[in-house]
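Participant: Next up: the structures, one after another.
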Structure P
Amino acid sequence: MEIQILLATYNSSRFLREQIDSLLAQDWRDFEVLIRDGGSTDDTLEIVGDYLRKYPGTFRFLGQAPATAPENFSFLLASSSAPLVMFCDHDDVWKPNKVRVTLEKYRELESGYGNGTPIMVFTDSEVVDSGLNLISHSMFRYQNIDVNALTLNRLIVQNVPSGNTMLVNRALIDLASPIPPAAVMHDHWLTLVAATMGKIGFLTEPTIFYRQHSNNFYGASNYSISTFLHKLRMGRKQIRSRFQQNINQAVAFGGRYADFLDKKDLEMLEDLKKFQSLGRWARRRILWKYGIRKSGIWRNLGTLLFL
C-alpha cells in the first residue's frame with residue numbers, strides 16, 4: 001500500500017460518515033485508512049465498526065485511548081508504515097480528486113529531489129459551515145495567511161500548511177519522529193522539519209471542504225479588527241500562554257536538530273530559550289531582530305501589544 005490515511009476520531013458521530021464516504025469516493029483508491037479514537041463517548045465507535053465490516057481491506061482500527069488530537073495523530077503517525085502518509089480530520093469532506101492531485105504534485109517534487117529527500121505537499125481548502133455552505137473559496141485568503149511564509153523564523157509563531165491537506169513521505173516522517181510532547185500540533189512540527197531540512201510543495205487547488213463549526217480544535221479565523229478585539233477580550237495571560245507554546249516547540253526543535261541548522265537559526269533558537277524570562281521590550285527586540293512575525297498587520301499588532 002503506497003499511501004496510508006491517518007484518521008483521528010473523538011466524539012465524531014455528527015460528521016464522520018460524510019468524511020469517510022468522501023474517502024471512499026476518491027478517484028484514486030490505492031490507500032489504507034488507519035483509525036484511532038481518542039476516547040469517544042458518542043456513537044463514533046459504532047460508525048467506525050460499520051465501515052470496518054463493510055470495507056475490511058480499506059480500514060484498520062488501532063484502538064481507543066484517552067488522547068488529545070496531537071497525541072492521537074502522533075500515535076497514528078508512529079504506527080504508519082507506508083511510503084506516503086496523509087492526515088484526515090474527522091469533520092471535513094474531501095473532494096473526489098484530493099488524493100490523486102496531491103500525489104501528482106508530490107511526484108513532481110520527488111522526480112527533482114528523490115524519495116530520500118524529506119518532502120511535504122499541502123493544498124488550499126474551501127471553508128464551509130457545518131452544513132457545507134460555502135464561506136470562502138480559499139482558506140488562505142480567508143485567514144489572510146501568506147503561503148510563502150515557510151522560513152523557520154516565520155513558522156515558529158505561525159504554521160502555514162494544514163495537516164488535513166498534507167501529504168508527507170517516509171523520509172520526512174523518519175526525520176521528524178518521534179513528535180515530542182512540546183510540539184503544538186503534529187502538522188506544525190512536520191512543517192518545521194520539512195522547511196529546514198527538506199522540500200515543501202504547495203498546490204493552489206482546494207482539495208477539501210474545511211468545515212467551520214463550534215467544536216473545531218483551532219478553527220479558521222478571518223483575521224481582522226473584530227478578531228483582534230476578540231483576542232483582546234481573551235486576556236493577555238491566555239494569549240501569552242499560547243504564544244509560549246510556540247516558543248517551547250521551537251526550543252525543542254533547536255535541541256533536536258542543532259547539527260542541521262545554520263548559524264543564524266541556531267542563534268535565534270538560543271535567544272528564544274530565555275524568552276519567557278525577559279521583559280516585554282527585550283522580547284520585542286528578539287522578534288524584531290530575527291524577523292519573527294505572523295501574516296497580517298492585526299496579528300502582529302496583537303503580538304506586540306499582548307506579549
Structure Q
Amino acid sequence: MKVIFFGNTSFGVPTLEKLNKSEIKIMAAVTNNDVHKSRKKIIKTPIKSWAEQNSIKLIQQDNLNDINFIKNLKSLNADFFIVIAYKILPKQIFSIPGHGTMNLHGSLLPKYRGAAPIQRSILNGDEFTGVSTFIIDKNIDTGNVILQKKISIRDKDFGQIHDELSKIGASLVINSIDHIVQKKPLIEQDGGYTYAPKIKKDETQINWHSSSNNIINLIRAFSPIPGAFSYLNEKRVRIYAASKFLDFENSLAPGEILIINKKKLLIGSIDYPIEIKQLQLEGKTIMDTANFINGYKSILINESKFKRR
C-alpha cells in the first residue's frame with residue numbers, strides 16, 4: 001500500500017509516525033513552501049521537519065494547479081492520498097488515487113465543518129468532540145465518513161484536545177485505510193451540520209460582561225495559542241488558565257480585580273468571579289498567579305479593572 005501525505009501543521013505528525021512504522025509506504029509528504037521572515041529567519045512546517053528527519057521524499061508546493069506538480073503526484077502511483085490540516089485540494093488532485101483521498105478532521109462530522117473545529121467546540125461548551133476520517137469530494141468536509149472516534153472534553157484546553165485527537169486520529173487513519181481496502185460501507189453525512197469558521201483576532205478578547213462559564217470556555221479554547229487576552233493599565237495581558245471561584249460571598253463587578261492573600265487573583269464576571277491561574281503581561285514571560293502578583297502588584301492595585309478595547 002502506497003500513500004502520499006498532504007499537511008502543514010503538527011496535527012498530522014502522529015499520523016506520519018504511525019504510517020512510517022506500518023507496512024504502508026509513504027511515497028512523499030507534500031507541504032507548503034518555507035516562510036522567510038528575514039534573511040536569517042526561515043520558518044518551515046512541522047511536516048517538512050518530520051520528513052527531513054525521517055528521510056521521506058518531500059514536495060513543497062504552494063500552487064496546487066501547477067501542471068508539473070500534478071504530473072509528479074501521478075507519477076508516484078499512490079493508492080491513497082491522506083490530507084490533514086492542509087489546503088483545499090482541487091478535483092484534479094483528490095481524484096488521482098484509485099482508493100480516493102482521505103481527510104482527517106478534528107470533529108464528529110457533520111458537526112463543525114471548517115477551519116477551527118476544536119476551538120468552536122470548546123467555545124460552545126460541548127461535552128464531547130472527536131475525529132472523523134472521510135473521503136474528500138468537491139465540497140468542504142462533506143464527503144462520506146469512514147470512521148469516527150469520540151472523546152470527552154471535560155476541562156481540557158485546546159492544546160490538550162489537539163494533541164489527544166492527533167494521536168487518536170493517527171490510529172483512525174490506519175484503520176480507515178483497512179476499512180476502504182476491505183470495501184466496508186461508508187456513512188453518508190446527514191443534514192445536521194454546523195460550521196467552524198476560522199477564528200478572528202477580536203474573538204480572542206475577553207468580554208468580562210459575560211458569564212463565568214463563557215469566559216472560562218474562551219480561555220480554554222485559545223490556550224496555549226494564541227491566548228485569550230484583556231487589557232490592564234493599557235498593557236495587553238494573555239490568560240492561559242482559569243477556573244470559576246465559587247467560595248466567594250461578595251460580588252465583583254465585571255473586570256474588577258481582587259487579590260487574596262497575595263496568591264489568588266480574582267476577576268469579576270456577570271455571575272461568579274474567575275480565578276486566574278496562569279497569565280502573561282505584554283512583553284513578559286508566562287507566569288503563575290503568585291509570581292505575577294509579586295512582580296506586578298503595583299499595576300494591579302493602581303488599575304483596579306481588566307478592560308476591553
Structure R
Amino acid sequence: MYVVRMKKILITGASGLLGNDLVCTLSPHYNILATSKTKQNQSVEVLDIRSRKDVIDIVNTFKPSIIINCAAYTSVDKAENNKKYARDTNVVGLYNLVKSISEDTKIIHISSDYVFDGSKGDYTEKDFPCPINYYGKTKLEAENLLSTSNLNYLIVRPNVLYSNDLSKEHFLSWIVSSLSEKKQLEIAIDQISNPTYVPDLTQLIFDAILLDYTGILHMGSEDYISRYDFAVKVADIFGFDRKMLIPVDSSTLNQKAKRPLNSSLNCNKLKTALNVELYPTEYGIRRANLSI
C-alpha cells in the first residue's frame with residue numbers, strides 16, 4: 001500500500017491580498033501552513049518573519065518543502081520615513097527564511113515592478129533593475145539576496161495587484177470605495193503599468209509549483225494602461241460616474257516617494273515558459289466585478 005504525502009507549503013503574509021488567495025486555491029492540493037504577522041483567524045498561525053527565532057522554530061516544526069513569501073511592507077510612501085521597518089520586513093525577513101531552511105526547500109518570492117526606474121517600460125527579466133524609491137530598493141536587495149543564496153527559487157514580479165476582495169487595500173478597492181462615497185479622485189495619467197488580477201497570479205504560482213519552475217518571471221495583463229485609464233474602466237464597469245475621476249500628472253500629487261512612470265512588464269517569457277495565457281486589464285476588472 002502506498003501512502004501519498006501532500007507537499008508541505010508555508011505561506012507568509014497569508015492574510016494579505018495574494019496570500020489569502022493562495023491559501024484558498026492551494027489548500028485542496030497541498031498541506032498548507034498559513035502564517036501572518038498578526039492573528040487574523042483561527043486558520044492562520046502568527047509569524048513575524050523579522051524574528052529569526054520565530055522563523056527557525058516554525059520551519060523546524062513544519063518542515064516545508066516550499067515557502068511562498070508574500071509577507072512585505074508595501075506602503076511605498078511610508079517606506080521613505082520608515083526605512084528600518086521596511087527593510088527589516090522586505091529584506092531581513094527573507095534573509096531569516098533563507099537561513100532557516102535546507103537546500104531542499106524552495107522559496108517562491110513575490111517582488112515588484114518597482115525594481116525598475118520606469119524610464120522605458122516593457123521591461124523583460126533581463127533588463128537591469130534600478131529602483132528610484134526606498135520600497136523598490138528593498139525589493140531589489142531581497143531579490144539579490146535570494147538569487148545568490150544557492151537555493152532553488154522563483155522570483156515573481158507582478159504589477160499593481162487587484163482583486164474582487166474589496167475588504168483589503170488595493171488600487172481597485174480604493175477606487176470603488178471612493179466613488180461609492182461620491183469622492184472626486186485625482187489619478188495619475190502618466191503612470192503606466194499592466195495591472196495583475198490576483199487569481200491569475202495565484203494560478204501562475206500554482207503552475208510554477210507543478211512544473212518546479214525556477215528563475216525570474218514577470219506577471220501582468222497583456223496591455224499597458226495608465227492609472228487614470230484603469231480607474232475609468234473601473235468606473236464604467238462598476239457603474240460609477242467617470243466624471244469624478246480627474247487626470248493629473250504625477251508631479252501634482254505630492255507623493256512622498258518618487259514613482260517609476262512606466263513600469264510595464266514584458267511577460268513573453270511567462271507565456272512561453274509556462275504556456276500561460278495573458279488577458280486584457282478590462283477582462284480582469286470585469287471578472288472582479290462579477291465575483292462581488
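Where a number appears in this text, it was derived from the coordinates with a stated rule and is not lab data. Bear in mind the structure is a predicted one, so any value in this text is a computation, not a measurement.
Participant: So helix-only ellipticity at 222 nm (-39500 (n - 2.57) for each DSSP H run of 4 or more, over all residues; to 500), computed for just one structure, reads -13500; which one of P, Q, R is that?
Facilitator: Among P, Q, R, the structure yielding -13500 for helix-only ellipticity at 222 nm (-39500 (n - 2.57) for each DSSP H run of 4 or more, over all residues; to 500) is P.
Participant: Taking Rg and Dmax of the Cα atoms in Å from the coordinates of each of P, Q, R, which one would give 22.6, 70?
Facilitator: Q
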